[in-house]
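A.B. asks: For reference, the structures are reproduced in the following blocks.
Nothing in this text is a laboratory measurement; each read-out follows from the coordinates by a stated rule. Worth saying up front: this structure is predicted, and the values here are computed from it rather than measured. Cβ atoms are built from the backbone, for glycine too; each structure is taken alone.
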Structure 1
Amino acid sequence: MGSSARPAAGWARAALAHAARGFCMGAADVVPGVSGGTMAFILGIYPRLIAAIRAFDLKLLRLLGGRQLHAAVRHTDLALLLPLLLGIFAALMVFTRVIPLPQMLISSPEPIYSLFFGLILASVLVLWRGLDERSRSDPAWLALGLAIGLGAVNLVPFDTPRDVWFVFTSGALAICAMILPGISGSFILLILRKYSYVLDAVGRLDLSVLVPFGLGAICGLLLFSRVLNWLLTRHYRRTLLTIMGALCGSLWAIWPFQERAYEVIHGSRRLLRSRPVLPASVDTGLLTDLLLVGIGIALVWGLDRLARRTVAHR
């Protein structure tokens, strides 16, 4: 009885941990300029997540066709995906229906961006430290990622239709950005003028928008995850350096102190563009923001130390 209870308790703890990671990813995805993929990198589940998504393939269809359900579950790593998806969904509900995070980013953006700035900055340092050796080509790959990150966060929004085909396409493009660290799916939606449209649909559970958007996201996820998995398998170091550069580029948009331009969309203000500036004065607000940056850095360093200690004891 005791021996069988221990694996069950361990599975429950792992599921709760994955759900908490999913909640963090979902919260990040709501923020324009912050990527759920970045959060997955910070939380140490990115390679496993990409591999789990890639497992939805022809082999899975053959297993399901042969009614080999246990083998299909093992093949898809549902132990990770199910609690992760529940956590993401819970975060989307909380931060669109209970705590209006998009509105808070307009009313008091500095504290939220300060925390995310610390998280992303520390994650770049942790990733850099994890590279055992240096190469002469490293700066070139970092520069490529930096150019991609800066290019993505400085794109200018343009008018787009609300037809089903374009909502489907928006879902596919946004999900690709969401799983790619350094590029925000929410920011891509903002560029496509679908940020408010989709988030309002989530809050209202409007299936006429959510169904085509979700189908587009599934298609984009299944295709793009294979590209990422191939890159991480064949060109791990170069891919990691490019991602690190993109993360550095995203700090341009995450810098807490910005001159921000807004426009009114369906009766509410939405961020249109922003430009980093230096703080105007040293006051309590600035000290609070700096403290939040420090908290973000400390969280990542603490998670990294815990992960290293866990690996060392295995």
Structure 2
Amino acid sequence: MRLNHLMQSIITIKNTNKVYSSGFRALNNINLTINKGEIFALLGPNGAGKTTLIGCICGTINASSGTITVKNNDNVRDYKKTRSIIGLVPQEIATEAFETVWATVKFSRGLFGKKRNDAYLEEILSQLSLWDKRHEQIRFLSGGMKRRLLIAKALSHEPEILFLDEPSAGVDVELRQSMWQLIKNLQKNGTTIILTTHYIEEAEMMADRVGVIHAGELIIVDEKKSLMNSLGKKTILIDLTDSLSRLPESLASFSLQLEDNGSRLVYFYNTNKDKDALKNLLNEVNRLGINIQDVFTKESTLEEIFVDIIKSKK
């Protein structure tokens, strides 16, 4: 994330709730600030409130209470202004089957009163590998191509903020990589990007900050690197020259597992909580006369951290 954007907010959400007539509370007192030019990943299990929150920000769902401002404009009172700033790629694929790709993106641009700019639309379609399909009717496109077309439609009016609700759903791995590159390029040009995803690798690859939502509550928001450093665990794999039949009693105080028929010690620890833990363990192993063949290090992935956070809230 570029430093000049770190403190410049573009979306501010204060005390926002969404309660349906059935009494179901989809959002519970959400407070969040999105910074200009960042990629913010919103993670959460199905039904957590991700799509509802995006809908409230974009104005497609009415919040029950609270305020949401987009570039200092109230998203209810100044709906037209805020909507022109936002591009939304919904989770559901819904397009006019008999329209051509080119007609669809031209129409989307015109909806926002933007002047004709065929060169810009060509650039978008080319980046999304859709230029060769511009004269085809949408009904003949594959699911992955329809997903890309939704992104092209959302970008057609040159929005400052792009919402991507599960952008990689139904998209093959190769196309997913090219979409990630497109998103990174948009960020370089100053676009703020908020994405929801089930692909944790997507957030790990691209996001500057991560928010975790569960049961309508935003339970954690942090910079990705900071989150992984503070909550991430290291796993140390210690391969032994000679197998152990059981763990010696003096090693019981360490978070250890004996695996591979006693030939490997697996040690879990957090460097932030005990910086000397690994050194102490190795000293004790050496004191016991246990010969080490090799040592490997494995760090927590964002997915493992996410699962741990959700488990702790249940």
Structure 3
Amino acid sequence: MASFVPVEALFVVAAIGAFGQAAERYPAPGRLIDVGGRKIHLFCTGKGSPTVVLLAGGSAFAIDWALVQPQIAKKTRVCSYDRAGLGWSGSGPADETVEQTVSDLHDVLRLPPEKGPFVLAGASIGGIFIRAYQHAFPEEVAALVFTNSTGRVGMALPGGKGGLLWELSEDALRSVFPLPASAKGKAPTAEGEPFDRLPEDLQIVRLWLDVRLWEQFDPAKSNPTSMLSWRKEFLREFDETEDPDAFPLGKLPVVVLASGPEATKAERQTRNTASARLDHLSANSVHLVAMGSGHEIHLYQPDRVGEAISLALAAVRDGKPLN
């Protein structure tokens, strides 16, 4: 009789090693796929169609989906993905830009055994990446799931001023870089809220990833490339939803999971937050609330994220409207 090994256990098994030894590392739980001479990490479990692809937020990792992925793996194939320079993925020429992220993900998803179209789920800033992917490759996307996605992204400027990313000029963003040495801060020593909600063994692995990311960060070499890319994508998405009565994604299934209620009409007509317009991307959309959740719903209320993704799966499989 076959036994089921939870995805959390696979992460733990992959983490066996001598923590703290500079010459050793925790092996990736998934595949390291060659993309132009560098490796991108894709960790897939489960069987079935459509495949769900999970994208984490800023400076976050595939491991952060460890409370959600086992739920989805019982229903279909599901993959968590480390963007270039994060987790187990190697750095690229333009890390965290929309262009490189979309290109990398497309390269790994078009290889066997992966098969589209896909249900893409994005947490926090991951929301702009899944929208950009759908914009670039619409035939490869069966549904979108947003979890507290693309809200208010700000940037502090020299002199104590600042503003929302899409309100600032390109020159203003460039003026911030390179960052001062103080931006590096101190080395992480423990996983705090909300990542302490992961099993203890996974927290050890995540701390190792955090420390490695901290070690590689050099403020003197920082540049505005990713911020300029995000700004460009935010502005494109704002322009796409400027008409409150238009649904730019037609009837594509879209599930929006947030800590708060659907935005009012007045809120949708401003640019105070990018998330206000997500509910009106498609004529086939539903808004779910994760009452009392912190920003990372996939860690605070993983079952609620599982429900949101399950709704998207059902809409794709059955063809029934979400609303």
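A.B. asks: The value 33 for percent of Cα pairs over 36 Å apart was derived from one model only; which of 1, 2, 3 is it? Present the calculation step by step, with values, prior to reporting the outcome.
C.D. replies: Details: 1: 19; 2: 33; 3: 16.
This figure was derived from 2.
A.B. asks: For which of the structures 1, 2, 3 does the calculation of distance in nm of label points 7 Å out along Cα→Cβ at positions 79 and 279 return 4.6? Intermediate results must be reported in sequence, preceding the final value.
C.D. replies: Numbers: 1: 4.6; 2: 6.3; 3: 3.3.
It must be structure 1, since only it matches.
A.B. asks: Looking at structures 1, 2, 3, which one was mean count of other Cβ atoms within 10 Å over residues 127-134 calculated from, given that it came out as 25.5?
C.D. replies: 3
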